[in-house]
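Take a look at the structures listed below.
Derivation of every value follows stated rules applied to the coordinates shown; laboratory data play no part. Quick caveat, the model's predicted, so the values are computed rather than measured. Cβ atoms are built from the backbone, for glycine too; each structure is taken alone.
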Structure P
Amino acid sequence: MKKLRLAAAAAAVMMLAGCSEIPDRSIAGTSGQQTAESAEPSTAEVFAEIPAKNYPVERSDFAVKLNAEGGTFTGNVRTDGDYDGKGYIVLDEGMKLQHIVSAETSQHYKISIAAHSYSGAVVRLKTVNETVGAYYIPAADSADFTMFAVDSVYLSAGPDILSFEVIKGSAALDYITVESSTVPDDSCYYVSNSCVSSNTSVKTLGLKQFLADCYGKRVITGQTVTPGANAEINAITRETGRTPAMRTGDLMFCTPSKYKDTQEYADNEVNTALEWGRNGGIVSFAWHWYAPSGKSDYYADSSTFVLGDAVTERDISMADSEELNNLRESGLITEETVKLVEDIDAAAAVLEKFRSENIPVIFQPIPDGDSSMYWWSGSAENYKWLWKLIFQRMDSFHGLNNLIWVWNGSSEDYFPGEKYCDVIGQSFYENSASAFAGRFSVLAGMTDVPKLLAVTGCDKLPSPDNMLRDNAVWLWFSAGSGNVMITTAGELSEKYTSWQNLHDIYNSEACITLDELPDFEEYAFRESE
């Protein structure tokens, strides 16, 4: 049960408030709009806890096949090659197909499409109420149709409109199948209490045990913030009477190429996060890494840094500065390699401040590597090399034993391996409260040993009721910052999440807020549930 200590929580947030505006915030998961720090919250109104909603589920056998050309669409009908029915349709980017399906009972369904793509395509699936998933169709020379599925989609009894919109590339669709299905199995929630880091601190182990105990039962509330500030958190506390349990910042300004120009923001961010951790909140950092040399940016199309020029087969994870410079002068590694390591060391220096105060950090470096957006994207092998270098350098060379590691991505090709992360994160910028159970199932099946799964970035907050209904209980969510959550005046924007939905989520008995967090050092000695 939530403890009604809202006045104290509001006071804690006031102490954590930082500076007002920052330049350049156009990173994934945040807004490019500058945001002013909101007024500090006064004593927040206390709201009653809201029980989780129960959805009817009546299991029954169901299967239907819908030919694509029988729906409503904006593409073209083709009759060449092999197909089912009277033809197939071709949809270019921005085009969509809609079909009506009548479910006999309220339950979960698997919705599949027979498709192929010469270019590669992403097709978004929506019901009449919300986006529920996407089909990732790889490029292929063959015109043969292959089945792609989104599983565990809840449909209420009666008619519903299924919408298939191509949001990237071009795709040919032959037919759709809708068949009764189930929700993800509970076995995915049986995760280890231990961390992948070496010699993990007791308090960090306590946090990991708490995360493992919550997983599959409740959802931890989180909020991404404007660097150096808590404007988004303050707005949530004022409007809901509750405060997010997790504060997600970014180490984007910590490296030499940016720190000299953004020192005030960088220092404020670290100090604000330290204060958050001292007051019992969960500290989380992403790392959108400004390129270490050349034209410095994190976006691939705005940076001149080429990761492939830095990759080496030599193990440099334990090399000190003198050894690195000797290797460079000998031509055994490049200048780009040295710059990479220097930036990793700069980020480690920030994280060492949290270690020195015994504050665990949930750390998510180089996110969305499989997206092609960033300079660390584009090559799975280069990305995995960089991820492992970051991990080994911070874990073994710097001895950062206070980190819980989060890998964010969708493609198994970019996954660095089970021994290099504790959590698999996923970003959903779909303006949907869906649990995305199909994606949850895919990620849960990516590893032999279950990993924690979390929504590390989103616009509209996912519904905890939907998560419980679909048995896709992501460990936490962390909503995007800036105008995803607030206006320039620091007020709730309702651009994606309405006041009512925000209120209901933060006061849901299914969600964990700041006032419910334990002392993680004490928790480490608690017997597992």
Structure Q
Amino acid sequence: MGEQNVEKIDDESTRHAFMKSLLEEVQALELMLEKGMIESGKRRIGAEQEMFIINRAFKPALRALDILETIEDDRFTHEIGLFNLEANLSVQDMTGDSLRRMEAEAQEIYRIARDCAAEVGCDIALVGILPTLSRENLGIDSMVPTVRYKALNHALRQLRGEDFQFTINGIDQLTVKHDNVMLEACNTSFQVHFQTGPEEFAQLYNIAQAVTGPLLAASANSPILLGRRLWHESRIAVFEHSIDTRSHAHQERGLKPRVHFGDHWIEESAVEIFKEDIARFRVILTTDTEEDPIGMVRAGTAPRLNALRLHNGTVYRWNRACYGVHNGIPHLRIENRVIPSGPTIIDEMANAAFFFGMMAGMASKYADIRTVLNFDDVKTNFLAAARDGIRAQMNWMDDRQHTAQELILEQLLPMATEGLQEMGMDSGDVEHFLGVVQERVAMRRTGARWLLESLQNMKQRGTLDQRLRCVVSSMVDQQSAGTQISRWKLADFCEELDWRESYRLVSQFMATDLFT
């Protein structure tokens, strides 16, 4: 959850003052590493659950603030869109029944969200991109009206100097021209956190990069945006473009986008990532920086590093290095941001278990993943997974190309099993959660494939808007039943829905690919 106490930068003196604080905080972090102040020897895991709010027509409902008023639970907060909610799961020690406890809490959060949504005539949908989203949902009036989001929208628009414009090619083509950052609200995820000691950070961060492609292939759940069938995980393309501050000219000159996978392995520590992002990306927001971070470290106290955390929150790596302080003890963690929301809580937790297991299993087997994998292959695997999902072709350590399905079933699931067992995770839980991934991958039934096959199953019955509503209706029903995606029935065209909602807007009669 982003730091909310922020302001936009109105002049260069404010920018220079914030940059000075930012550089001091990097020095303070380096000093903490030298003094051994960062927590080591602890493996903790956590997650953030994002979700869509939908109305009775299975379309986005701008009711986040109304729902939050009824939820007396500080785990919940808003996201950028008024049709989104977010909740933080409790941090768990990675051992014993922690996966089961995480799942129980995620189910509780989902139940609370649904109950409170029902009080205002709404429901909750867990999906990477809601198929019924339309351009009418993405105006500035759909944004949560906080200082942070207004400042972010202003800063990104100012940096770019022109409308956001891009094209995504999939089964269909979508060309987007948009004047604000609300395309970011199209995406919801199940972000997972993996705490690491400072001495092992580089090893584990590189492993996180290596396994992200296969993880994404197994979990893809976002194939439809604005009625167009695009990538299996279209969130990747949408998010990389939705807050791209580069003008057309800057893109042609090769400047990097703020949302990115990375270009190389890291060598030694998390500081490399923070320094690179400070050098590469202009600061766009400011916050309270009154603490003396270096003085605090010298006195043996952990600073909050507000400037560093804020700037880090405006650069969107798919595996993000994070600094935090818990009970006065500073720590480092890796935040994996690629897993989409849904299709069910059990599927999300299975994806998390797969990630945690691969991290642990690969770390025990490879002291330095750079010696057996080429970074360009890892990045290519990530993009292939986003486009093609479980059918993606991947280059791996044996210098062979595998399908994602083959690689996961034959190599990565056994490695994840070993990793979780070595961490002392309950053997029944390991079998249960990884079994969900195994069945899904063996059947090639990801959420993305279910959505695409369901649309195909309806052929051309009714209008596209009607078919999309049927898909979301079926998705919410089966999601709430808790059955894993590999056992879902395809959605059918539902004659009994009230179709009046499908004919309220002129745009629902139009078949243009241009979104403006």
A value of -13500 was computed for helix-only ellipticity at 222 nm (-39500 (n - 2.57) for each DSSP H run of 4 or more, over all residues; to 500); which of P, Q is the source structure? Q
From which structure (P, Q) was Rg/Rh (Cα atoms, Kirkwood Rh), for residues 89-128 alone calculated, if the value obtained is 1.00? P
Comparing P, Q on distance in nm of label points 7 Å out along Cα→Cβ at positions 57 and 361, the highest sits with Q
If Rg/Rh (Cα atoms, Kirkwood Rh), for residues 97-368 alone is computed to be 1.05, which of P, Q is the source? P
Given 0.98 as the derived value for Rg/Rh (Cα atoms, Kirkwood Rh), which of the supplied structures P, Q does it correspond to? P
